[in-house]
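Peer 1: Below, each structure is written out as structure tokens.
FYI, it's all coordinate maths here, none of it is from the lab. Please read these numbers as outputs of a predicted model, since none were measured by experiment. Cβ atoms are built from the backbone, for glycine too; each structure is taken alone.
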Structure P
Amino acid sequence: MAVPEFSLSVQFASAAAELPSRAQVRRWVAAALEHDAEITVRIVDADEAQALNQDYRKKGYVPNVLTFEYGEVSPGTLGGDVVICAPVVEREAREQNKPLHHHYAHMTVHGVLHLQGYDHIDPAEADIMESREAVILKRFHIPNPYAS
């Protein structure tokens, strides 16, 4: 299988102190991609994440990650946005006692897999998605986020 080609825009719209570098985000996206893609990864603060979640999903809480799939933007090339909420990722990393960059990697991979049609609503689909995430994160020496 050929290595997928992709264009990536990384946008920092957060006042958070410890954000991943563009290079880190690029490596995480590349590892999760199975198809050519045009992707924007936007790291935001809580107000923007909550507004997007309300406007597009009719849900009033602040999510850790949102994925907006645009389907094929050109033949064979998927398009979409992955929006990661910095304050939620920081809080979850602290609560789960894991390094912050590990959780950013997980949320990036999770969002990119959603972009490619993976889901976790159905338990069987969740097993597939979670095992795929674990395999990808292992490449970065990041422990399985679903292991107890």
Structure Q
Amino acid sequence: MTSPGCWVFDVDGTLVDAMSASSLRPGAREILAHLRNVAAQVIWWSAGGEDYARRMAVALGVSDLVDEFHTKGGRGSDGRYLTDHFLPAVSSPIFVDDSPSDLPLGAHHIAVFPYIAPNVHDRGLVPVARAAGLTPPAEEAGRSQA
């Protein structure tokens, strides 16, 4: 179990479907609520900008579970996103992203398969749920039947 701490979530393709930007990925609400309950800091960041990230959280009904919204700003000489505009140098956040090759070198991250289109059967956030200290629902059901 890794939480609390600071969790930085990419928006499109990670928490929100990349095709229509209309669907919150299955399990996201539960993870965000759990992180809120354990007093973890939750940040959404997006290449679409801070306002876009905030609008998506509001539209999907989870803005009350997010502490901050930031833009994926400039990139360093290595082509990876810079985070110093919103994360202190001493911070060790956990990034959740469908494109971990864009993250700063050495960043603690959980890579997720891209969430392309709405899919109620998507299980892409299961590793994130486990790292946050949640038991994914399917695993819980399996234990109660055993």
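Peer 1: If we compute distance in nm of label points 7 Å out along Cα→Cβ at positions 80 and 120 for structures P, Q, which one ends up with the highest value?
Peer 2: Once distance in nm of label points 7 Å out along Cα→Cβ at positions 80 and 120 is worked out for each structure, Q has the highest.
Peer 1: Using FRET efficiency 1/(1 + (r/R0)^6) of positions 40 and 72 (r between Cβ atoms, R0 = 25 Å, to 0.05) as the calculated read-out, with 0.95 as its value, let me know the right label among P, Q.
Peer 2: Here the read-out was taken from P.
Peer 1: Another question about this same structure. Of the structures labelled P, Q, one was used to calculate distance in nm of label points 7 Å out along Cα→Cβ at positions 8 and 128, giving 2.5. Name it.
Peer 2: P
Peer 1: I've got another one for you. As an exercise: mean count of other Cβ atoms within 10 Å over residues 56-63, calculated from one structure in P, Q, equals 12.2. Which structure is it?
Peer 2: Corresponding structure: P.
Peer 1: Out of P, Q, choose the structure whose coordinates give helix-only ellipticity at 222 nm (-39500 (n - 2.57) for each DSSP H run of 4 or more, over all residues; to 500) equal to -14000 when calculated.
Peer 2: P
Peer 1: When you work out relative contact order in percent (Cα under 8 Å, 6 or more apart) for each of the structures P, Q, which one comes out largest?
Peer 2: The maximum falls on structure Q.
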